[in-house]
Structure 1
Amino acid sequence: MSTVQFKVFRGDKSGGALQEYPVEAQEGMVVLDAIHQIQAKHAPDLACRWNCKAGKCGSCGAEVNGKPKLMCMTRLDELDISQPVTVRPMRTFPVIRDLATDVSWNYEVNKRITPFSPPPNTDWRMQQEDVDRVQEFRKCIECFLCQNVCHVLREHDEKTGFIGPRFLVRVASLEMHPLDTANRLPMLKDAGGIGYCNITKCCTEVCPEEIHITDNAIIPLKERVVDEYYDPILAFFRRLFGTKKRPVSGAGGQAADD
């Protein structure tokens with residue numbers, strides 16, 4: 001057993017500072033264990049969110065040594081404990097108290113996305129490749145680490161015209177479903193603000209479920225928006241014949257437009 005120093009943010013929306021606490025480190029300990037020890041021995045009023053302690057509820061997101069992580073999945077033996085370990089709340093969202101942040105904005109964004117819209121009286125038959133394509137996106141646990149690290153939301157605070165990587169993933173799961181009939185491209189272009197994303201892949205790097213957010217969700221959606229609104233030939237034919245979404249067999253079972 002050794003002692004590790006932790007610097008944990010204490011404060012609320014009006015401000016705060018890091019406070020240092022000693023933690024008796026044990027084998028296999030994760031950052032959330034350290035926070036619980038601090039609560040038990042030093043600061044019973046330290047606020048943080050957690051639930052499953054198994055990396056599946058997404059509640060315990062924080063910035064550990066400056067990097068967005070789930071505290072329950074970040075082991076102390078992965079960190080440089082020769083220096084104090086810093087734990088701060090996610091910077092992109094307003095602080096409620098200590099490590100607890102207000103992520104309610106995300107749920108308001110979710111309400112603006114057109115839900116799954118299958119055609120009526122249709123046989124639910126899908127090829128396995130179609131299932132595989134959208135199944136990856138269903139793994140999201142809504143920890144919002146990708147939202148926190150996104151430079152559009154983090155550095156520019158663009159929450160009025162950009163829905164963020166988590167909800168681009170949700171739109172992708174719907175748009176690429178072979179039985180979905182809704183057209184969400186106008187929303188992506190305007191209210192969704194997909195043009196703000198410049199493909200830095202920082203969201204993919206922090207995803208605890210290892211979803212390929214940029215390559216498999218954002219880039220295909222950006223391609224569809226470009227085809228719809230900026231390809232002059234396709235735009236001409238759509239003006240003549242209208243737009244109808246249809247499933248396409250083949251690589252990935254990607255849905256396309258006629």
Structure 2
Amino acid sequence: MKNFSVVIITFNEEKNIGRCLDSVRDLTDDIVVVDSGSTDGTAEICSRYKVRFVHREFDDYSSQKNFGNELAGYDYVFSIDADECLSEELKKSISAINLTGVNRAFSFNRLNHHCGKPIRYGGWYPDKKIRIWNRHFGKWTGKIHETINFTGKPEIIHLAGDFLHFTYNSREEHVNQAKKFGLLNAMKDFENGRKVSVFKVYLAPLFRFVSVYFLRLGFLNRGIGFFIAKITARATFLRYKELYKLNYEINKKKNKN
């Protein structure tokens with residue numbers, strides 16, 4: 001077993017957590033699960049494994065993950081989401097890594113799945129991710145699409161094998177998630193003082209569709225490729241439409257005053 005800790009955050013992940021834990025259980029003797037109040041069978045499933053199951057009220061993804069990293073028993077942490085797991089090739093690669101360096105980080109390609117099918121085109125692959133690093137040299141930042149902020153430049157080693165991500169289980173789930181993140185990104189843009197023209201509200205989604213479906217070969221994803229490009233464009237439209245609306249309301253109040 002390797003001297004790193006696996007850190008997972010959960011909320012109602014009974015459909016995924018067992019698969020995730022099965023893929024990492026033989027890699028380490030320290031697995032930390034930070035749960036934000038699951039009401040399904042997540043806790044019961046985790047009780048079947050040798051994990052430390054800890055409750056923490058959710059505020060944002062970065063805070064949840066950083067909290068888990070603080071509980072880790074080793075300096076090196078492996079951050080994995082409940083809907084992710086390791087391919088056999090990646091598992092072998094991780095088993096062979098050298099953790100003697102003080103500030104090393106390990107990356108690998110993530111293969112996203114849509115409704116159970118792997119998606120290799122449209123910008124969804126290789127989706128390179130860093131997920132193993134020394135927790136003293138990097139922390140999660142950002143409330144949406146969190147990233148690791150390193151205090152020192154790590155030696156990055158890319159590993160062979162795919163990191164499997166089982167994202168949307170249905171098209172409806174994808175639509176709802178795209179709407180959610182479209183609005184959240186609009187709020188983030190607004191808080192950062194970003195503005196958008198009415199032309200971009202309508203042109204940006206079109207460019208996004210062309211990029212995903214044609215330039216990034218999304219059409220090679222067969223039937224699902226058009227759907228993914230369409231929903232990606234819709235999320236872009238919602239983002240800029242909401243941002244335009246927020247700025248319009250602010251300007252309207254200013255003019256009244």
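Every number in this text was worked out from the coordinates using simple rules, so none of it is lab data. Treat the numbers as computed from the prediction; the structure is a model and nothing was measured. Cβ atoms are built from the backbone, for glycine too; each structure is taken alone.
Out of 1, 2, choose the structure whose coordinates give distance in nm of label points 7 Å out along Cα→Cβ at positions 177 and 193 equal to 2.6 when calculated. Answer by label: 1.
When Cα Rg over 2.2 N^0.38 Å is computed for each of 1, 2, the one that comes out at 1.19 is 1.
Identify the structure, out of 1, 2, from whose coordinates distance in nm of label points 7 Å out along Cα→Cβ at positions 17 and 113 was calculated to give 4.1. Only one of 1, 2 returns 4.1 for distance in nm of label points 7 Å out along Cα→Cβ at positions 17 and 113, namely 1. When mean count of other Cβ atoms within 10 Å over residues 97-104 is computed for each of 1, 2, the one that comes out at 18.2 is 1.
From 1, 2, which structure was helix-only ellipticity at 222 nm (-39500 (n - 2.57) for each DSSP H run of 4 or more, over all residues; to 500) = -12500 calculated on? Clearly, the read-out refers to 2. Looking at mean count of other Cβ atoms within 10 Å over residues 145-152 over structures 1, 2, structure 1 comes out largest. When distance in nm of label points 7 Å out along Cα→Cβ at positions 201 and 217 is computed for each of 1, 2, which one produces 3.7? Derived from the structure labelled 2.
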